[in-house]
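See the structures that follow.
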Structure P
Amino acid sequence: MKTYDVIVVGAGHAGVEAALASARMGLNTAIFTITLDNIGVMSCNPSIGGPAKSHLAKEVDALGGEMGRNMDKSFIQMRILNTKKGPAVRSLRSQADRKIYALEMKKTVEKQENLDTIQDIVTELVTENGEIKGIKTKTGMKFCAKAVVLATGTFLRGLLYIGEKRVKGGRMGELSADDLTLSLKKLGFKMGRFKTGTPPRLDIRTLNLDKLEKQPGETKIPLKFSMRTSIGETQSRPQLSCFLTRTNLTTHKIITENLDRAPMYNGSISSTGPRYCPSIEDKVVKFSDKDSHHLFLEPEGFHTTEVYVSGLSTSYPAELQQKIVNSIEGLENAHIMRYGYAVEYDIVNPSELDYSLETKRIKGLFLAGQLNGTSGYEEAAAQGIIAGINAALKVKGKEPLILDRESSYIGTMIDDLINKELFEPYRMFTARSEFRLVLREDNADIRLSEKGYKVGLLPKKYYDKVLKKIDDVKNTITKLEETKLGTSNKKLVEVLEKYGESLKSGTTLKEILRRPKVSYEDIKYIAQDIENPPKLDFDAETEYQIEVQVKYEGYIARALNVMEREKKLDTKLIPKDFDYDAMKGITREAKQRLKEKKPYNVGQAARVAGVTPADISVLIMYLDGILK
């Protein structure tokens, strides 16, 4: 019987981050997977990023995680979304070569010190007196561990649907893990059941590309996900174009006339699917006023002809999928290489978790990813790295890493999962954060790298780079404020005239940069006309940071003031043994919810569903000793 410090069950996006975090923090770690061939595989769309999702990926990177670095090794296209909107919603999105992404992640996992990879199906959790002790597997093996991270994705009692056909599996062609659900239920965990789906994959050689709208990647501006990637590494990579098409009334007619053959509509599937990534049959029914829906055709890699049809998730029978596809412009002769399908799977109600992602019911047991009711690779990776870090910290006897809403999108997500009722798969959006102007994609490293470094995950050389960036930004903004300009500066006049603006009196470089139309490049140009100009040449990320902090200074200051008020509640801690039953003057529902959620502080208590401001006022008085 082998003993590990930490065991991770599942090698998807959550599992690999958890296992790598634990191993890199010096813990003897093992990762179990149903098949070693699919470590880090992209089960659905071959992409990372987009609004809020890129924020999560960059936060994972800032803590020392692998997702962003791996994407930089495997992308086939990269571009920035929402460039015409504000910095809060600006986001990086990258298409991956699906095979290279999984291969690079497998290579990283297998080369990692302190990490064993094991192909086996985990069937049972071994516990003693409310603490995790290890696991049992399908092959009859038993492994001991001081902490266990479950990151099982869609594999717990997974069922796959294509029309009337139903087969067991967590992913097409793979086994499901049925026994582990029984083990969790025996331990008393509240379980649920969700559904997700994936679209058909087409052969690009059978598409009429002339009828499709081409979407090339960004090649002029060097882009990357990870602070550990050099610009040179990504700048030289070739890129592939994506394509855009749309459904039409003929497509919709085929769908509506055959709803009795769709598992979601004929009663075969009763579980809830993701609201923000619905099947095409769901979109056509729920948005019957629309004549068309966008479909994005995303190449799956450099060495395959497969194309992923984003927006066409379906579980219709194979022959109907073919009819639907061929009704779409540019896809009239398209050949389906893989059919779409739906998958139903078990989840654990995230109310079972505390903010470290450790379960309240079994000490030393951590949960991450789709098992907690989320959808998306980035959401999974973000939970995985937190669960892995905290499993390692628990084994070391240290306090857990808790990220709050004020510090990160990761903290926002975990707070939402624990405190809000979950009726459908959870997906991250920028709108879920009340502090999104402060929690931008571009400053994830500034916000979180210190935490990654302090827990021993982010190497010092990368943390030092972030510290230098912080200093460069701060010092440059000061210099911009100190550098005065007169109306005689020819280059200043030239720049302002370009934008139809003028200058009536003296100003500073900082005041000029505040103007909405003036860019940082303009400031560098204007500075050429200044005697002893400040140093303004930095890498693109530092320059963008300077520009954002100057242009949005007032808005950011107001957001920080609100954040400080919220933090006052978060600093008011609630003792672990606090007796809610002894409180008078709060509702029965509030008592019940607070006992169930066990918030760390008053701020978290205030966000628990069913707890009112009046309840919080009473709680504060008890904590301050005013009421007893």
Structure Q
Amino acid sequence: MKILAMFWLFGICLAHVCERPSNGINIARQGIAKQSSRNLHNGEAYLAIDGKTNGIYDKGTCSHTGSDSPSWWKVNLKATYAVTVVVVYNRQDCCDSRLKGAEVRVGASPDISKHVKCGVIETTSPGSVHTICCNGKRGQFVSIVLPNPDHLTLCEVEVYGEEVVPPCKPALNAINIATGGLAEQSSQYAHGGAPDLVIDGKRNADSFNRSCSQTEITYPSWWRVNLKAVYAVSAVVVYNRQDCCDMQLLGAEVRVGATPDVSDHIICGTIEAVYPGSVHTICCNEMKGQYVSVVLPNRADYLSLCEVEVYGEAITPECKPEPNAINIAKQGTADQSSYYLYLGFPSHVIDGNRNGIFRKGSCTHTQKDTPSWWRVNLKATYAVSTVVVYNREDCCDSILMGAEIRVGDSRDVSKQVKCGTITAVYPGSAHTICCYGMKGQFVSVVLPNQYLTLCEVEVYGEPVPTECAPARNAINLARRGTAEQSSFYGSMGAANHAIDGRTDGDFNYRSCTHTGLESSPWLRVNLRATYAISSVVVYNRQDCCDGRLNGAEIRIGDSPDVSEHVRCGTIEATYPGSVHTICCHGRRGQYVSVVLPNQPQYLTLCEVEVYGEASD
């Protein structure tokens, strides 16, 4: 008895849940109705949602299909709802039995075969009213389907439920980041429809008011917005046309990606149901990218949009420099693979001027080299955290696409290590590349088979202390010694100038050495005793000819013969006035030499300092 009582009570509850709400809003009235066909004598689909429950067909209040297989009627609610109740009003004048066996379905797609059944009309009578419980089934469409061939005639359909608000629906005060972007599309319709109309902030859905984009028939047709920075995209809202052609948007994919190539973008949602003026909120779940695209895949068609809004949060690069960070590139020296005309000097890129107009004299420009490169010598080794590259604003911004940022201790850009690639550009774009403490004295921007033009490069990082850098009070052993060299150049470049304690880099001030042009020239310091040498510091010329010291070897030995000395380091990167600290790790010897091996060259340097401890 208790069990029977429970079932009886449960039945009462269900019956109560399925009642037509007394003060509920019939959401079908705001929808758009369609059906499988139309009877010859009127019977349009919209008559079933006109608010009139009169069951007399001749009064013009009922819908009517042909004898289809299946016959169906559906209403597009224009948004997703948790449908609780559907109320169906049958004909009163005749033919009431035709409704017997009709299925009430709910679904997200216009395709009724994909809808989920939530009830069946099992018994009918003239003017019968059928309340079908859908228990919160979610969908944008409600359909009534006669599975077997017959006419389907309805005199009213009421739908009740609660709108399902997308979890990513933007707040009223949310900022639409698309309005600051740059829009492009696969093609331009001959009679207007520019891509930037989609991000003009106007939701007007009439193409004739010049507020909608339009492509030609292309495969695939696409529209794309460059957000000018990387964002975690939460939501994309797409506004369809209202004047015509709304079906063109059916099946369009909303994608997010890091590059301009829409085929590389990741799908975050598909537009599955459209109507004139439909609005589609697609949740992208913080998908990261600089580009948002709308693509019509798998068919050639026009793509027409009236507005696209994008919402999300900017992703700040983890290595973004602090406002007071020091740009170490400004202390460096710049060069490049070649020169284009007379304005594009490499030094323009480290002058602190971010102006992106080439004719203002603030940008560099190479020829079309293989590869083209620009390079800055930081004059010391740094742990590079960040490189910021500023693109041209006046034209040619796409040239920078694919440029590699490299860091290394060698002047040779091919020996430097890549720390990032520029993958998305626009006029005046700024690119922050994280190098994660990569060590090097040189930072380069390299581009194969293309002109290279840049307007500013900023480099941020920390100096890397030389492990054997001498202490401030360390004694320079070379001052106690004597110096010789392989040959003399005139009367000014004597060998003893390298150990006179003067680090002035001007040869004309008689503070630098100079050999003749010979193969493997050398300079040698006799320390007059054997030492465990920790470091050798070599000062380069500042007035000219700094490149001559490149590749010079620092050697140590107990014999005057420099060919018997053991190498403890090589000078690999030079610039005017460069200072090179070579670690010798306690190598023992009485002689320290600087040798340019295997090449005819002058050897010229301005000071050699030697640090170490007396050897037992």
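No lab work stands behind these numbers, since they all come straight from the coordinates. Everything numeric here is computed off the predicted structure, so don't read it as measured data. Cβ atoms are built from the backbone, for glycine too; each structure is taken alone.
Among candidates P, Q, the computation of mean count of other Cβ atoms within 10 Å over residues 53-60 that gave 15.8 used structure Q.
Comparing mean projected area of the Cα convex hull in nm² across structures P, Q, the highest value is found for Q.
If Rg and Dmax of the Cα atoms in Å, for residues 221-412 alone comes out at 21.8, 65 when worked out from the coordinates, which of P, Q was used?
Derived from the structure labelled Q.
Once mean count of other Cβ atoms within 10 Å over residues 69-76 is computed for every structure in P, Q, the highest value turns out to be that of P.
If relative contact order in percent (Cα under 8 Å, 6 or more apart) computes to 16, which of P, Q did it come from? The correct label is P.
When semi-axes √(5λ) of the Cα gyration tensor in Å, for residues 125-340 alone is computed across structures P, Q, the figure 44, 22, 15 traces back to Q. Each of structures P, Q was scored by distance in nm of label points 7 Å out along Cα→Cβ at positions 261 and 485; the highest score is held by P. When distance in nm of label points 7 Å out along Cα→Cβ at positions 37 and 533 is calculated for each of P, Q, the greatest value falls to Q. A value of -1000 for helix-only ellipticity at 222 nm (-39500 (n - 2.57) for each DSSP H run of 4 or more, over all residues; to 500), calculated from one of P, Q, originates in structure Q.
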